[in-house]
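For reference, the structures are reproduced in the following blocks.
Since every read-out is calculated from the coordinates, none of them should be taken as a lab result. If you're wondering where the values come from, they're calculated on a predicted model, not measured in any experiment.
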Structure P
Amino acid sequence: MKQGVNAFLDYLLIERKLSKNTIAAYRNDLFQLADYIQDKDPSPQWSKVDRQLILNYYRDLTERGYARATVARKVAAVKSLFKFLVNTGVVKDTPIEGLPSPRVRKSLPQPLSVAQVMELLKQPEKHLTPEAKRDKAMLELLYASGMRVSELMSLDLEDINLQEKTASCLVRGSKGRTITVRRETIPSLQKYLAEARPQLARHKEEQALFLNRLGDRLTRQGFWQIIKTYAKEAKLSARVTPYTLRHSFAAHMLSQGVDLRSVQQSLGHANISTTQVYTQLAKHPSKKGL
């Protein structure tokens, strides 16, 4: 069973060029399904899997307390797997044709208030390390631009032009875009580039803008831990992630009267309907904590 899953994962990596994190999520979900089927059948084969067995698996997930959003994700993974198995001739047809996914109610983003963001941005200043100067620059750039954490971590030295106040974002699988670097963010970036990055750099050939203490490109996981640490130092009760700063940027821009189309372009949303959710926060201050 797992051979079929591994073939599908190779397809996602090589043909679809999905990220390692996405493939890891597929692996966990699909190996869980394979283990479930093998528990039910001593000689399992994908061609023997029927609709009732898949329905029983979904029912088992629900009974074990998985959130509706998690079950919906696993449903999507299984549908993608069977589509691949059909296309590669492993099975003749999919046993889950037309099977609906659990409806997931989308909650509003949870931005911080302006005061909370300012408190978070002050935390790196309490430390005198090169990493703290780097963190100050990263946090300010993220909040001032609204870029995704993947875009932030993918920045190279050549992508930042402080004279023109621009940053060029290009992440695999997404369209490139140019973001305006706000004037108040430039001093922290200049200080990082002049004082901190040379201390962190270990390899002359490394072109990543933001480096870890080993001199390599800082990872998304590393940045998540950094922001979590500063949120704790700032005594913020809300759960703070890199996406929190992105949400805060959008909500605060709209509350200041910036037009929706400009915010859409800053966030890099393909459809303006994705950006419109933030207008609800601008209309209801109690929901955005401003």
Structure Q
Amino acid sequence: MINFNGKIISESAYHAGIENRAFKYGDAIFDTLKYDDGEIYFLEDHYFRLMSSMRMLRMNIPMALTLAYYETEIKKTVSNNDVHKEARVRVSVSRKDGGLYTPDTNDVDFLIEVNEREAKLYDSYEIELFKDFPVYSGLLSTIKTNNRMINVLSSIFSSENNFQNCILINEKKNIVEANNANIFLIKGDKVLTPALTEGCINGIVRKKIIELLADNNDFTIEESAISPFELLKADEVFLTNSITEFQTVSKYRKKIYNTDKTNQIKQLFWERFNKKE
């Protein structure tokens, strides 16, 4: 069952018409949230990021779309699905049908989907650079729009070459992020992550880790432009997103990474935010 504009319907009952702007122009954004044991992780952060993205894209925010309403609709969708464990929640917001490049309206529809998440376990997690197409740096790239063609092509490249993930670069040939995650590099006690001006998604877990390490005396955190050469110099590399939260990287080309400090940061994260691994 899915939730379309507040109504629970079957997936088969939902039909996107030929005027659907998400399909025709990618005129839509989405958010992915983790649900587990009655809790929506970092709900408030997700909500305000969604509101900010809608404002940036000149979408009209419905008066009813409050934080409380957002939580209610997500939990209503979860309760109408046979979810027994951890779930992935996807919320899509698109401008209503009609118009060419100029829409007929800036009013929106929303769609909520819920699926159980099966965690993938890796004995080794190897990454590689994806250099076919760059992510263009700038504010628009920090928003989770439906235009994810570079991520799709990079994921296909990963699969065809037996990598677990690929690292995207921008037009300046700096590191941006992974296919589906933000990236952090550790060198000594310094933790590096690409700045938002490099074009990376404004990730919720990324934000929380930056806040966490800014308050910690054992590490320094730096948001900056990062060359791919730094991947070979780093002691450790890890990836973050809202579903897996942490993914340690074990290998990049001939470089084998440690995991000690990543595990230390992970433990600090669980303790600060009272999360279970």
Structure R
Amino acid sequence: MRTSEYVVLTFFAWTSLLAVTLSIETQVRTTALAANVLVFLMYFGLSRMRHFPWTGLLRDWIPQALLILAYKQMGWFAPRTHTYRFEQSWVVWDRIILNDWHGRAIVESLGVLLPSLLELSYVLVYALPPATMAIVYLLKLRQRADTMLTICLLGLLLCYAQFPFWPSEPPRAVFPGQDMPTFQTPIRVFSLWIVGNYGIHTSVFPSAHVSGAVAAALGMAHLVPRRRLLVSAYFAYAALVAIATIYGRYHYTVDAIAGIAVGCIALPLGTWLSSQGERHS
């Protein structure tokens, strides 16, 4: 088994535990457990077919598809009602940044340009894991793909795993019409359509958008430290995503800060796990 596969299986073992301990509908519990059994069986089958050359490609890309299942499972564990106790305290910091410190005015000082860039950055996060793997392939570093994949997976799954313990809804939903962006760009309309139709209602803390972008940037810096332009682009992108989450009212400031922390943890944890895997292989 690869290190990234142990990370994936650990996550789904965790969601299996959540499924049998949380107060959820029996049908949801059964669905979650059945899906997780299929994941385990799939990886067992892949490990038995590792001598086929095409299985290596599958094992690079399957975990990225499973991120969708991981995210949706967290939605299955959403609470029936929200008390909004976290949101009431979190929004105070947002209003200081956006209003007292003129954060929104600064973002909009150049008109629609920066708001559009922020919204585009937020939307493109969904394509970041496969795009990063494609870059690893293009750089002819496929032998390091598992390390990069491990770091990126940890950046996202460490956030997902916490969602049931921080029940919360995004500021645009809890405080509709308050502290919202001035510009309603086409990209923002598209982004709101995505989160409105495919988002979950379990938690927004920590921000997986931010943690995933930070983990990818740190992973790329670890993988190709001499490619400064590429690494700088990744870090610039991560900064844009963090700002976009707050400005667009997708997340609270504390979500973004926690996402940065999780993304930073993903690098040392991912590299350590990878080194342990290589030592025992």
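Overview of values
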| quantity | calculated |
| --- | --- |
| Origin of the derived value 13.2 (mean projected area of the Cα convex hull in nm², for residues 76-219 alone; candidates P, Q, R) | P |
| For log10 I(q)/I(0) by the Debye sum over Cα atoms at q = 0.15, 0.22 Å⁻¹, for residues 92-139 alone computed as -0.59, -0.79, the structure of P, Q, R it came from | R |
| Source structure (of P, Q, R) for helix-only ellipticity at 222 nm (-39500 (n - 2.57) for each DSSP H run of 4 or more, over all residues; to 500), computed value -8000 | Q |
